[in-house]
Structure I
Amino acid sequence: MVIGYSILTPAFHFKILDDFIDVFNEQSAILSRKLEKELNSKAFNVFPYVTLCTLDIVCETAMGRNIHAQSNSDSDYVKAVYGIGEIVQSRQSKLWLQFDSIFRWTEDYKRHQSYVNTLHGFSNMVIRERKAELADNILNNNVNNNVPDAYDDLGKKKRLAFLDLLIDASKEGTVLSNEDIREEVDTFMFEGHDTTSAAISWTLFLLGSHPEYQERVVEELDSIFGDDRETPATMKNLMDMRYLECCIKDALRLFPSVPMMARSVGEDVKIGDYLIPAGTTAIIMTYMLHRNPKVFPKPEQFNPDNFLPENCAGRHPFAYIPFSAGPRNCIGQKFAILEEKAVLSSVLRKYKIEAVDRREDLTLLGELILRPKDGLRVKITKRV
């Protein structure tokens, strides 16, 4: 929905991102504790751990509710999130299932409807509860940055969530209806957890494959935190993680979370000797675009130095587009980079990562996100 982008893009300002840092830190700390049980493992798949962490993060930042996915991965909501993703992917890959008239006769349709009811039911409940909370606070004249404050049962101020911005932007339903709000929250939920979990997992794997770059990241973290392995990162700390950001960016270059994207051509376009007529659906292969040797020397090599300031100077802005580009780019890219830095730094401050699999042995699947068929196996040891 275009209206959501125009209304919400300015809302992703420093203030609300700063509020999200606590969520990033809390869930990253849980992830680090969960990983402790793998200290004696010869190999384990890091992807599921990271995915549950990012699901917890996006749920709390999007809706202001903690679903405890890392502690209870068997909850109905978590099952619905993964179940609906599997069905969508199945429909995309099987042409006959794209026809609703056929899909309705399948067992997947029954599962689909059950999952949708679970997801929408939860979102609708949270929207109703949050609107009621905000209305109560308006009556009590609690206003902060045009978004009313709310407090929990212990009197602690609740953090802003993406949902609060939507409710505030809805103007009592005149701009966004409840259904519009739910659709935006659901989009943020599904676009915001799988993509970031892929970016974090690939970065961990690549750093585990290249200890020389991992050590440079650790040196940077030591310069920020010293020997402290526990103190949560602040916004300034995250902003100071410049080399870690280079690592994330080159991981996204090699393994963009969204390996391709489609755009409808709005007018006739001449590319070389070819005329692309208006109305054509153009597929941008991000995975291939990021491997242009004229832009990235040795394009198959993981090299975070590609994103040092001096190496980015003069580079075409559309040569690297992991978050798309133009007016329909991802509104959550600053959110995503900060989240990825928070999670990665939390893990790397405590553990040394070593990749078990070789890149050339991985089978890639271009599903809803770019993922390895059999996961990403690593092993970890405690940092001393």
Structure II
Amino acid sequence: MGDKIRARNFVQRNGFPVAPSAIEEEDAATFVIRARAIGAPLLVKPSAGGGGKGMRIVRDLDTLEDAIEQARSEGQRYFGDGRLYVERYVENPRHIEVQVLGDSFGNMVHLFERECSVQRRFQKIIEETPSPALSPQLRQRICETAAGIARAANYRNAGTVEFIFGGEEFYFLEMNARLQVEHPVTEMITGIDLVAEQVYVAAGRELGFSQSDILSKGHAIEARLYAEAPERGYIPTTGKVLDLEYPDGDGVRIDSGIRQGHQITTAFDPMLAKIIVHSPTRIEAALKAYRAIRELVLLGCETNASFLARILKDEAFLSGHVHTGYLEDNPQIAAGDLASDLSAFLATAALLTRPVRESADAVPELHAELGSWRN
């Protein structure tokens, strides 16, 4: 299930819904011809890897060959695997995924869905559960389909089955045969520790609960804090973490990979931390996430914190009317505004006027950072 092409073929053979596609390795000589026969728009994808790397949307078939070569080059560079496939691209789709968990005794459960439609360059930025797009009937269908796919594969341990959703239909996209970045939102609504369950299953234990035991309570949202500048085309940013203050409070969780004093470089993925919140309703969760992000202080490296805050207060997001092209259709969200810059400046100024806890050697760096905000 970790290989996109093999997984797609397996899912199709077992009667689950997949989008029309053409797979290069089935017949390389006719690959382009078969892809053209599907018709635009198309999505060219590497078989290996993930995170949106190597993917290309083709709306004009005259550009198909160039897109294939670009995707192949990136697939080889990132994953050491240049195999490709092409599938029908669903315009303005929503990205819905389902968390599954299975053991070696034949037990398989789902832990409901996550909506991951707020993306940039095919990479997720904000995830939430439950999805505002699904009726109870659709939720049951898509979750049972995911569990059925995993069950047919005799899958063991934690995994995620991903779907493209549009209208009332959904198509299998891929399966992530691992725990995903956004798993905390599932933990928040179910109260189940997925990391612990992975360890138990790997140790040969049987799941200690059945499907009927798993309940969804409230709403959870996760926002990914990146070292990047959305206002300048999402370029990576670097710097030394001079001060780091995370929000806390009831229903707020932080998963972080950095500490004060760390050097942020471009040698690693730009994700620095995850801000996860849980509340009784979606609107309350969005407000709590917004407040948590505004309370966060990370001095020394530019981040997308203000960008995340702008998304969380955007009318389209709050109404639940988003899709995978939402940010492309609303470039003003990434562009930023003066109020957000002023807020960041004031946060920095407040930091510098409070008692300095750092050593005297750190003070010049702090004042240099304040000077950059003034500029």
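What follows draws every value from the coordinates through simple rules; no lab data is involved. Worth saying up front: this structure is predicted, and the values here are computed from it rather than measured. Cβ atoms are built from the backbone, for glycine too; each structure is taken alone.
State the single structure among I, II that was used to calculate relative contact order in percent (Cα under 8 Å, 6 or more apart), giving 14. Working shown, then result.
Numbers: I: 24; II: 14.
So the calculation was done on II.
Can you say which of I, II returns -17000 when helix-only ellipticity at 222 nm (-39500 (n - 2.57) for each DSSP H run of 4 or more, over all residues; to 500) is computed?
Checking each candidate, the match is I.
Compute FRET efficiency 1/(1 + (r/R0)^6) of positions 94 and 278 (r between Cβ atoms, R0 = 35 Å, to 0.05) for each of I, II and report the one that scores greatest.
The structure with the largest value is II.
If FRET efficiency 1/(1 + (r/R0)^6) of positions 78 and 222 (r between Cβ atoms, R0 = 35 Å, to 0.05) comes out at 0.90 when worked out from the coordinates, which of I, II was used?
II
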